[in-house]
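Below you'll find a set of structures to go through.
Derivation of every value follows stated rules applied to the coordinates shown; laboratory data play no part. None of these values were measured; they are calculated from a predicted model. Cβ atoms are built from the backbone, for glycine too; each structure is taken alone.
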Structure I
Amino acid sequence: MDSRQSFKIAVGVAAALLICSLVAYRLLEPDPSAGYVTLPGFLVGVFVATIIAAAGGNAHDVDLMIVLVLTSLINFFCYLGLTYAVLLLWSKARKD
């Protein structure tokens, strides 16, 4: 398996993991810790969304949709990197 195929597979797996994380978040939403458990990048998303809201004039007016979009982007790229690294290591181990 070459790196292009590994990347395509990694994108698919990362998208599937992100969808599963968002579904789990939706199911656990009333729980205050749901975002931290299901979306590892939640803290970064909250931090960046707070900075964006502060730039708009009110740091306490953070929109949850912005938090979820930022968190989803961060998680997608983390999932993509981890999956791609695992696939590359796996393909190298198979060749040897």
Structure II
Amino acid sequence: MIKLITWEMDRSHAPADRAERMKLTMTHCEMVKKSMDSGQMKMWGINPGGNHGFSVTDTDEKAIFAMIAQYIPHVKFKVESMLSIDELIATLKAMQPKT
């Protein structure tokens, strides 16, 4: 099952120093890139304002927790299970009365 992860930066934990903030941001970007390159994360995006975005994965909940825990307390997450179109169609067909 696909999971949609939406996230928002928690700026209250960001370093005040610009150079330190940039270093932390680059560390987070490298972590995201590694997850993308490994195939753990299928899609990732950020809004142009740089404060929130999304990712898509099909890994299990334990792997998702391990992945997002690395970003806490700098990022807040919401994880939602999503049905693919094929899963939706199969479910709808299974709900049809047998005649």
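Here are the numbers for this structure:
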| quantity | calculated |
| --- | --- |
| Which entry (I, II) yields the derived value 0.75 for FRET efficiency 1/(1 + (r/R0)^6) of positions 25 and 57 (r between Cβ atoms, R0 = 35 Å, to 0.05) | I |
| Which entry (I, II) yields the derived value 36 for relative contact order in percent (Cα under 8 Å, 6 or more apart) | I |
| Structure from which 1.00 was derived, FRET efficiency 1/(1 + (r/R0)^6) of positions 9 and 49 (r between Cβ atoms, R0 = 30 Å, to 0.05), options I, II | II |
| Structure from which -27500 was derived, helix-only ellipticity at 222 nm (-39500 (n - 2.57) for each DSSP H run of 4 or more, over all residues; to 500), options I, II | I |
| At a computed 69, 24, 23 (Cα extents along the principal axes in Å), which of I, II | II |
